[in-house]
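Asker: Some structures are shown below for you to check.
Any read-out appearing in this document is the output of simple, stated calculations on the displayed coordinates, not a laboratory observation. Keep in mind that what you see is a predicted model, and the values were worked out from it rather than measured. Cβ atoms are built from the backbone, for glycine too; each structure is taken alone.
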Structure P
Amino acid sequence: MHVRFARVAACAALLLLASCTSTTRPSPVRARWLAAGLEKVVPVGTLDVHYLEQGSGPAVVLLHGYGGSAYDWRHQLAPLAAAGFRVLAPDLKGAGYTSRPEDGHYSAEDQADLVAEFMTAIGVPRAHLVGNSYGGGVALVAALKYAPRFERLVLINSMCYAQKYPFYIWVARAPILGHLSLTLLPDRFMVGYVLHEAYYKKERIPQEVYDEYTWQLGYAGSRAALLRMAHALVPDDMEERQALIRKIPQETLVLWGRHDPIIPLAHGERLRREIVRSRLLILEDCAHVPNQEKPEVVNPLLAEFLKQGTVRGAAGAAGVTDPEAAAGGGAEAPAGGGR
């Protein structure tokens with residue numbers, strides 16, 4: 001309690017340091033992608049959905065985390081396209097440069113509906129689905145609600161079960177404090193705080209990453225959208241939704257950064273137990289965003305699993321711990337093969 005009070009007091013003191021400005025221009029990175037045709041925009045209902053697209057072949061939809069955007073998947077676009085996939089990374093509602101309506105519909109189910117409608121809008125009837133953090137929670141809902149549309153599922157340090165909120169979510173959900181902090185705290189301070197929680201080693205964070213997420217947070221309407229998303233993070237029927245995880249029908253690969261302070265490894269282990277056709281791989285020396293911190297480890301696992309439903313030799317891969325292989329389940333088993 002004393003630690004939390006000290007953190008809140010520190011936040012309150014920092015309220016006086018700066019006021020926020022906003023922009024309606026895309027960041028330099030996204031502007032380059034727009035000019036190159038990598039970034040596109042499609043109308044989906046009343047929303048304009050921005051997304052990144054690269055490659056051709058079976059579709060893979062990548063869903064980013066809370067406070068993130070399609071930029072979260074910058075390290076996966078080219079490698080998965082080279083592996084023979086049509087890679088699609090949308091900005092979810094209220095994130096990146098997708099529309100931010102003040103309609104209150106920012107739940108994981110609302111986002112899952114948007115993903116399905118987005119796929120329809122761009123002519124993708126069926127896809128593989130990959131989600132990190134909040135995007136993993138959206139992926140779980142979509143995989144259940146629209147099961148015939150998704151073939152294989154990958155969950156990376158995924159939102160899934162009831163838990164203690166990370167501090168920045170607790171602040172965003174707090175009456176008055178959430179509005180004040182996201183309105184008055186410097187964007188760079190907030191971005192740095194969250195990135196240092198998400199990465200195991202902050203020296204791995206390039207300057208461009210700080211700049212990109214700071215720009216996105218300063219985009220018009222971003223802070224208000226983050227508050228809406230935070231308040232809609234946990235549904236009223238959380239217990240019932242948790243129970244539905246056992247009914248996930250897809251072959252599922254669960255990837256988990258061992259040192260995640262935001263969503264504990266125990267949640268990944270529980271997903272492995274409860275999703276029948278699943279397999280867990282623990283990624284060493286990284287935390288909440290392995291797709292960003294350790295893409296050289298994550299990308300080969302994604303490509304192989306999405307192609308074949310297997311992750312052969314994972315136990316021997318540098319930086320990967322395979323609990324099933326260690327227990328005698330076999331390193332070449334398909335998802336769920338240890339059962």
Structure Q
Amino acid sequence: MSTEVVLMGGFLLLIVFVLMIDLLVVGRHSHIVSTKEALGWTSVWVALSMGFYVFLKFYGHMLHGIETPAELSEVVSKYAPEIQVRLSKMTDFEGMLREYRDNMSMSYLAGYFIEQTLSIDNVFVILLILQGFAVPQKNYKTVLFWGVLGAIILRFIFIFAGAALIQRFEWILYIFGAFLVFQGIKILVKKEDHVVDPQDYTIVKFLSKYLNISKVYVGNQFAIKHKGKVFFTPLALVLVLVEFTDVIFALDSIPAVFSVTRDPYVVFFSNIFAIIGLRSLFFLLANLVHKFRFLNVGVSILLIFVGVKLLAHHWLDQMGFKPSYSLYFIGATLVLSVVFSMLFPKKENA
């Protein structure tokens with residue numbers, strides 16, 4: 001069994017273990033998540049996310065089982081071609097490993113903050129779904145928990161399939177880049193649309209037509225048995241819709257993270273730690289996201305930036321463009337979006 005499989009399995013087990021503690025111990029009874037609880041779990045996931053950064057910073061070479069210069073060269077050619085020139089000028093193997101780990105850890109951080117920034121917009125959509133279906137607040141946590149587990153599986157498939165395609169057809173990066181630029185411009189120029197009723201989504205109408213759907217919520221259950229028939233509760237519909245929206249958002253966020261690294265393991269964990277942490281942040285951001293009027297502008301600028309970076313990746317690699325530069329840009333974009341939203345709040349209609 002490869003080192004990659006063992007380490008990835010170990011980290012996934014740790015994530016699932018902590019999630020199960022949250023669900024089965026802390027959240028064994030349905031309840032409305034308090035600000036204190038949300039802050040506590042947010043702190044836990046941020047700590048784990050930064051712990052993974054520290055692991056990559058000092059032991060990142062272990063993820064791919066790198067023990068010799070030849071193995072390092074092979075991994076770099078596949079996942080980090082941007083540092084090939086710098087490594088070719090070095091003769092000290094330990095120094096080469098340190099350069100590789102620094103690049104890997106900074107790529108992870110950049111990917112993590114890209115995913116966090118893009119996913120904040122997802123909070124608003126999830127909130128619309130929960131409110132549109134009149135989900136009791138005490139059931140929010142259950143929906144988000146199972147939504148995260150589904151997202152882990154779906155993103156695993158998307159990311160490693162995407163990485164395999166990039167290895168085989170590198171020109172796909174240009175398609176990703178053009179798509180992200182298009183999405184960024186689309187968000188930047190679109191006008192505020194009317195709020196769509198979640199009940200009007202095609203997937204909801206389809207499921208309602210072909211499945212037995214109960215009219216009322218039954219605690220935090222997704223299905224019940226009544227008179228020998230299985231009925232899905234409205235909570236099951238909400239979960240399907242949350243997973244569906246995550247797939248839609250993943251079409252932007254996953255190619256965006258590939259703009260800073262081609263390593264599927266780094267892309268995967270930056271995605272997973274970000275969306276799990278955002279689940280905890282949801283309870284803090286749900287009532288604040290409406291106040292960030294310039295958030296969409298920040299998201300559009302970020303998408304255009306990572307799209308251009310993919311389109312010009314060969315040129316940028318030759319220039320020695322580092323992941324830390326992306327991190328600085330992402331941080332500045334997010335901070336400025338929040339600052340301008342606070343300085344120039346949206347005027348309330350009289």
Structure R
Amino acid sequence: MKNKTIQIFSLFILLLSPPLLAQKKSTISGQIIDSATGEPVFYVNVFLENTTEGTTTDTEGFFSIRNIPPGIYNLIVQHVGYEIKVLQVHLLHPDSLKYNILIKPRVIAGKEIHVFANKPSEWKKNLEKFTKIFIGTDRNAQKAPIENPQVIDFFTDSETNNFRAEAQDVILVNNQALGYRVHIILRSFTFSETGGNYRIHTRFELLTPRDENERREWEKNRRQTFSGSLKHFLSAMARDKLDEEGFEIYGANYYLSRDKSWIRKFYFDGTLRIVYRQKHVNYISLEKKYALIDRLGNLLSPLAITKSGEWYDERIADLLPWDYYPKGKNK
């Protein structure tokens with residue numbers, strides 16, 4: 001068991017039940033306005049977090065996202081030089097919502113920060129360190145390069161020796177293992193020798209396969225990445241199929257809310273030891289009163305769970321969209 005722990009915070013989308021997913025879909029449209037000047041802002045990133053749904057504003061600041069399944073989403077609005085805007089959008093029934101969204105220019109404070117700045121050679125070493133921590137080191141990570149590393153800056157705190165990273169723009173990860181281009185807004189990134197955490201907003205862009213063989217390879221890799229993952233475990237638990245799908249739980253007592261709704265509460269004391277297919281071992285600890293999970297295996301409670309063991313090594317290269325679920329599995 002590794003002693004390090006990692007926490008990943010990402011604002012969430014609450015997906016609803018399969019019958020609702022079959023209903024007619026919705027549209028979100030509107031205009032993005034500079035709050036200081038009243039002028040429209042063009043080329044703003046507007047997307048539904050953790051999904052493949054998103055767009056950019058046109059030269060007049062207008063945007064439109066169509067064919068949205070019912071659900072409760074976080075709408076993310078991001079542009080370099082402006083504060084990030086997060087709006088929760090309820091689409092419980094087919095609808096067409098229009099927004100005029102004001103975004104504030106970002107003010108860079110003059111507060112003194114005690115850090116060690118990077119020389120070019122140090123920046124390259126820190127990029128390698130950051131990539132291993134953030135993207136990962138597994139098979140998926142080998143095929144998931146950062147397209148624009150130049151937008152990332154690194155710092156070492158002189159008092160705590162914590163390693164920090166900041167990004168001046170969206171980080172783009174071209175995941176050729178899973179078939180996604182991942183757009184990442186890095187809100188914070190802090191690591192030490194004992195672990196750390198990062199806060200992100202993500203959008204998934206489906207890549208176009210070169211041929212049928214590549215499409216099949218991506219689907220196979222997605223299924224393999226899902227199998228035995230924390231997402232798989234939480235999904236099996238929410239669907240009451242732990243035994244059927246090969247999971248065993250040892251250690252503390254645990255409890256899942258009895259309601260059979262799409263979203264359930266997961267309670268446990270201390271640390272759970274989770275074994276998958278009798279050979280893959282992981283540990284989770286609860287940092288909040290309970291964790292909210294959905295039937296697709298998404299953790300809806302920010303920072304509710306810390307993980308160690310093999311799941312500790314799951315990083316950006318292993319991320320799947322929140323609405324991903326292997327074909328053929330019963331939801």
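Asker: Out of P, Q, R, which one gives 3.1 for distance in nm of label points 7 Å out along Cα→Cβ at positions 214 and 230 as computed from the coordinates?
Answerer: R
Asker: For structures P, Q, R, which has the highest computed value of Rg/Rh (Cα atoms, Kirkwood Rh), for residues 166-269 alone?
Answerer: Structure Q comes out on top.
Asker: To continue, here is another question. If we compute distance in nm of label points 7 Å out along Cα→Cβ at positions 94 and 142 for structures P, Q, R, which one ends up with the highest value?
Answerer: Largest value of distance in nm of label points 7 Å out along Cα→Cβ at positions 94 and 142: Q.
Asker: Kindly point out which one of P, Q, R the value -4000 was derived from, the read-out being helix-only ellipticity at 222 nm (-39500 (n - 2.57) for each DSSP H run of 4 or more, over all residues; to 500).
Answerer: R
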